[in-house]
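Asker: So, here's a batch of structures to check.
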Structure I
Amino acid sequence: MKILLMEDDLILNEIITEHLEENNYEIVSVFNGEEAQEKIYSQTFDLLLLDVNVPNLSGFELLEDIRNKEIKTPAIFITSANMLEDIEEGFKVGCDDYIKKPFELKELDLRINNIRRLHNISPSSKIELSNNTYLDTKNLYIQKDNKQIHITQKESDVLLYLNKNKNKNVSIEELSLNVWSYEDAPLASTIRTYIKSLRKILGEECIINTRGVGYRFNA
């Protein structure tokens, strides 16, 4: 599970990073809003942990910006902005949870585990797609009926995003914004090529093309 941590307090940033790495999470830590924005647009994350009062771009402004661009990565605010109107603003701009400082690390673990459950985020690199079919995001292969078919990193990323949004229609634009970097958006034909390759492996019934809408992964 890959997590972006935005926290401008150096000591707290180190404490949270060390704790989460001990729990086998991959952590990318930043100290201001602009740096966080750059990372979000250039990498794919499973979860965002965001302070609010940070330099350059506040957590509220950052999350509102990426939500307006249809980036739906789950987000938890960790902040001393603990007035009722702050909490209301946090949920208004699109957060999934809100932790008030000071907090226990155990509370953070509980909140992260709840996000993982709600969004079907696997803690391991091997994710069950359906009966006898798995995606290994680390070693980049699909295991189907005990046979391993190697895939590219982007094919893995596309399939992972579709699986997280299973049984929902996902547009090409949404895939582009959530899988590719913002500065390097692919052509629609490129995404269709990845989908076509995955359908050959999984079967056309697993990824349904809804004309004019997008694609739906059938669990």
Structure II
Amino acid sequence: MFTGIIQAVGTLRESRETGADRRMRFAVDGLDLTALQIGDSMAVNGCCLTAVEIDADGFAADVSVESLERTTLGRLKTGDRVNLEPALTLSTPLGGHLVSGHIDGVGEVVSRTPDGRSERWRFRAPAAIAHYIAEKGSIAIEGISLTVNGVDGAEFDVNIVPHTSAVTTFGAYQAGQPVNLEVDLLARYLERLLQGSGAASTGGVSEALLRRNGFLRD
């Protein structure tokens, strides 16, 4: 588990094919790795990866075909910068929200516009996960915990304050940039619980479903 509070920005130093998978090696600047051990988790652009090698200035992780196909990791090139966050511990302040590191889909940047000292960013989510995104709810974008300002169909917007832009990869993003999205855990589990014995259904949460489960009354 993670919090969505980025601890450092690293760089993809090497990406080597190992069959259909890849072993990716990341250089880390400004993050103390002395406590990191083989087998520990690290979120890279919001994707939970397992450290398989550790050296003085970084670590390596194996990235499966599933992760390469369903996240932006497969599009990374040597030299690209990435957001990093070590796994949550019981002594870690929960400054963001609970983030699993399991990406739900790849969205894209629609626009970024000035909004006072901050910037208003607009994103487009895949249709399959758009219904999980709610106004004033939480979402992780590239591993960063953010609050949704508004929702319009599959598009939503957030505010990025200067600090976030400065200490993450967001400062370099422009319209069309693909981004990893992880919706709020509570939204996914609530839908599953409401489906009950009809969990195989793909219809999502409906008014009829809420009435059957006692959330709405006439």
Structure III
Amino acid sequence: MAIDPTLRDALSAVTPASLARALTRAGVKAHSVQGLTGPGGSAIGTAYTLRMIPARDDAVGDLAAAIDTIPEGAIVVIDAAQSGLALPFGSILAARLAHRGVAGLVTDGALPAEVGLPVWSVPEAAIGTLALVGTQQPVSCGGAAIHPGDIVVCADGGIVAVPAALAERVALEAVEQQRLDLWIQREVEKGESLATLLPPDEAALARFEAETKPA
């Protein structure tokens, strides 16, 4: 599903930390992906999930067919069972995803360093192979619970999964939180005491509103 352009702009304007705080206030747990490294830069898209486990000799899912169902603009999230194993045919798989217009790939598996696609993954591959066992199911990746359709925001400061139903509310709260954080930073740089700023008391909030409201 395409993300509304205004919502995309709002999510792009804030840090993952601001989004994470807004999600925590909304009661959403396990929203931040941890322990993965990325290429720098950012990517935003709707989560398309794959679940993979260490391979045995049993029949497994058709990875090629699954890749060809992923829509343009998606963030592909691959749960590799925290194995750190390399994704099968990693470079070929990533090239196909890039050709389909995928926005990025997030996985607790490993991939080659250069794959022509923004990738957040574990830095080194363990020995073994992975097999596909599920598509478009809730998955775990880097300690986060990610459901199909979540809006995944990847940036230098982290990766956050935002439930689609809460995305507009969370984005607006995060924008306001970031405005407040920047104002507090400026106040501290001017020599104001942290005692009234962390957290801001009523007088500080009143000054914030007065100084930052649109003219």
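Asker: Using relative contact order in percent (Cα under 8 Å, 6 or more apart) for the comparison, can you identify which of I, II, III gives the largest number?
Answerer: When relative contact order in percent (Cα under 8 Å, 6 or more apart) is calculated for I, II, III, structure III comes out on top.
Asker: While we're on this one: Determine which structure produced the value -13000 for helix-only ellipticity at 222 nm (-39500 (n - 2.57) for each DSSP H run of 4 or more, over all residues; to 500), calculated from the coordinates; the candidates are I, II, III.
Answerer: Attributed to the structure labelled I.
Asker: Still on this structure, please answer the following. Which of the displayed structures (I, II, III) returns the greatest value of distance in nm of label points 7 Å out along Cα→Cβ at positions 89 and 185 on calculation?
Answerer: III
Asker: For which of I, II, III does Rg and Dmax of the Cα atoms in Å, for residues 33-152 alone, calculated from the coordinates, equal 12.7, 39?
Answerer: Only structure III yields this read-out.
Asker: Further, regarding this structure: Of structures I, II, III, which gives 1.6 when distance in nm of label points 7 Å out along Cα→Cβ at positions 97 and 193 is computed from the coordinates?
Answerer: The structure behind it is II.
Read-outs throughout are calculated quantities, based only on the coordinates presented, and are distinct from any laboratory measurement. It should be emphasised that the depicted structure is a prediction, and the values quoted were computed from it without experimental measurement. Cβ atoms are built from the backbone, for glycine too; each structure is taken alone.
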